[in-house]
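Got some structures for you, see below.
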Structure 1
Amino acid sequence: MAAKAIEMKKQLARLRDEALRHRAQFAEVRFASLRQTSIVLQDGRADRVAERSRSGLGVRVLLDGAWGFASTESPVYADWLTCLESAVSLARVSSARIEQPVELAEVEPVVDEVRAEFAVDPAGVPLDRKLAAIRGYEEASARRAGDRAANLLTGYSDAREVEIVCNTRGTLVSSERVRTLVWHTITARDGSVLQRGREIRGEQAGFELVEATPAEELSVKAAARAVSLLRAEPAPAGKFPAIFHPSITGLLVHEAIGHNAEADHVLSGTSILEGKLGAKIAADCVTIVDDATIPGSWGSYRYDSEGVPGRRRVLVENGVLKQFMHSLETAARMGVAPNGSARADGFVHRPIVRMSNTMIEPGEQSLDELMADIDVGILLRGGQWGYVWCEKGQYTCHAGEGVMIRDGQLAEQVRDVSISGMTLETLANVLGASRDFELQMPGNCGKNGQSMPVNGGGPYLKVREIVVGGQA
């Protein structure tokens, strides 16, 4: 295996040198491979079982100020040369039409090899053992829900990714990542009322993640929430003081700020943060970080898809906008140093600016202290999905569960809760953040046709007022 990797790197360096003979200003040859197993169990049946493997080469060339990009699945070097020639030809065609020539920020070249860290290699675990594990989750959920279980879905996936980046600046880095994820969703029914509970766990780890996750922390927890929501009243509609559970905080920071802080959105005029660098955009207690360096977290990486080291990026510090996430290209256009935020989905896509693990930093208060002066408000938890209109600064988040706050205490449970607001208005209205902190939202974020592993979270967050959608 080691000999094969060494030979691969030699061939990538050979192709990189060939690009220089085409007088490229910059060239990047990037090999990427993915081997993945996924299982979905639905109501006791193995509904979808898949094993897939794909690998190939992406070639990106900067020539006369314009990009050319091409990819191939062929392992044959002669086909790689053809791929390079296609990228060069596309760059030449594009150079005649560009209005602003591309420039790239300078960065120190890196030569390194990163190996994945795990205890139990998922590739060595038999499929029937994986299936047995998720079947156990489903059976435990069914027992907890009893005859109120209307639909059960349990999923498992593991993946091994290898990415090798070789460019004309001297960078040659190889990164291996192993990820394992397990989830359970249950729909409970009581007459015409349907409610859903969902739990997910995912890390850069091996099958030991499943072995360390008992049903009580996953499927039983989801079932208990779904069943309890059947008895809950619909959420009231109106404006309320609110406290966000870390899962809602994670949704907010990803959807409302994360995408807006991606420098390509800023440069294209589709971000509400354009022109606000150095300005106060949030309350003093809000510090927002995108951190690619957290060991084992779903969205972490040592190097991005341009071979630039990932790092901890403080986007907002004590309410002040400090920086954006950058690729080599966006960093050059804004005259700043690259910060390792360019990622590509496999070999068929070029690197674009992406988030990693995005969060609000914890504060100094307890949850009880945050609730103490709220006469009537709502605690939102069980973050499920969100959407943001970057250019409008408007967001929507759906919470699976709410709990009313009355006289500073948690009161009755409510269901079917959605919130909406203006991003900067909400951030300015944050009154406090808890010491409690969670980063447990592994998932895949879509952008420009690419899907990328990310994570999100934060503390409990107190907001002065939020629009809650429910039933009046």
Structure 2
Amino acid sequence: MKKYLFALFIMSLSTGANVFAKSIKVSSIVQLQEAIKQARGGDMITLANGVYTTTADIMVDRKGTAQQPITIGAESIGGVEITGTGGFNLANPATYIVIEGFKFTHSASRAKTANGTSFCRWTNNSFETPGDGENLTIAGSDHEVDYNSFLNKNAMGRFIAIRGSGNQIAERLWIHHNYFKDHKNQGGANGAEAFQFGLSGFSLSPSNSIVEYNLFEDCAGENELLSIKASAVTVRFNTIRNCPAQFTLRHGNKCQVYGNYFFNTPGLRFFGDDHAIFSNYFENCKPAITIGNGGAEVADGAPLTSHDRPDRVLVAFNTLVNNPQNIVMTPRSNGLGATYITVANNIIQGGGPAASITGPLTNPSWEGNILFKVNDAGNMPATAFKMIDPRLDKAKDGTYQLKTGSPAVNIASGNFPQVTVDMHGQQRRSPLDVGADEISKEKAPANVLQPGDVGSNTGKIFGKEEH
């Protein structure tokens, strides 16, 4: 018998099973906090359905492993509401912690991960936290935030705020399939973005993070919607609908923005250097794309809080349909404008002038664009476009896409190796099609998102997507 038990023990080690892991059911905040204090890798702590009022933060500083995370979850998704003055506070050295299935209605700025935490996950939660402040703050690195709903904010602060340590922004985050809905206008005050990724002091540090497959609807907190204040952030395959606030690359360099869908919103504005903006779809936006008119040059020593002059930014292979304003640069007193901006292989159909540039645009490159039924070319050089019908058809998802036989197929100008996918996430293969859509028979990994595709209302548990 002893040999048999020993063999079972050895087998459990070889298969990665944790013979000490426990499933723990609790029914009060006191019991929950005590279970967390004793938790070890592989434990699953479940809070019974009900409404619980906190008077202090629920502290989490335990360490799981990649194979054996510590899961703290609701009995059923949305079945546990946590209200009061405290929320989950993941503190150093919390590692491999999963927070799943809760409805948070406690005070704002109480759900957070601190510096020194890593590899934690917030999934399938609903945030509707009242008062000024953030619904969720992420400061540590390697965290995942997925399938959460951020709802009904009528106060200063953000749904999500990304921070860091010293001058280094949090790194290698994966933020996906979240639903951001209804952030009321805060009267023009600064500090009410739906999603703020960083601060000016972090802006020159690379994050190497991915923000993808998120849906933003009816978010009007301030003039900026998704504000990126960091470098090396990839923002892709998100849908922004009916948000009177602008997606802004505000500070930082070398971000990639592709495969996003913009409907009835002020579109995208950028400052900073060496961004790649491609394969995005803009419809009924005013404006669609704003080339920032620089107020200073950070590379020459200007403060990080400046509107850094855009340099060497690629704006290519986008589709713009029926936008009252298409590509613009707005005036700035003594503005520095932008330098070495490439505007190539975009389709602009309908709406106002193709380009309205008010400010210095030094050494730009314009090529391969297609215009159709715009008011006029505006400031786009005559050599930079063809005035032809690209033959766009309205697809089932409401977007206008290329159809077989379009004159935009296989005629893209130039060489742009960073443009690897179209607005559906399908691979682009040379010779490339002009605009955001590449005609392909491949399955489309990305499409326009609807509320049922994202957020805690999907009922998904432990999404299968890989970073």
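Taken together, the values in this text are just the output of simple stated rules run on the coordinates, not laboratory data. All of these numbers come straight from a predicted model, not from anything done at the bench. Cβ atoms are built from the backbone, for glycine too; each structure is taken alone.
Supply the structure label, taken from 1, 2, corresponding to helix-only ellipticity at 222 nm (-39500 (n - 2.57) for each DSSP H run of 4 or more, over all residues; to 500) with the calculated value -6500. The correct label is 1. If you line up 1, 2 by mean count of other Cβ atoms within 10 Å over residues 102-109, the top spot, with the largest value, goes to 2.
Each of 1, 2 could give relative contact order in percent (Cα under 8 Å, 6 or more apart), but the derived value 9 comes from 2. To which of 1, 2 does the computed value 4.2 (distance in nm of label points 7 Å out along Cα→Cβ at positions 46 and 70) belong? The correct label is 1. With distance in nm of label points 7 Å out along Cα→Cβ at positions 366 and 414 computed over the structures 1, 2, the top value is the one for 1, the highest of the group. When distance in nm of label points 7 Å out along Cα→Cβ at positions 30 and 150 is calculated for each of structures 1, 2, structure 1 gives the greatest result.
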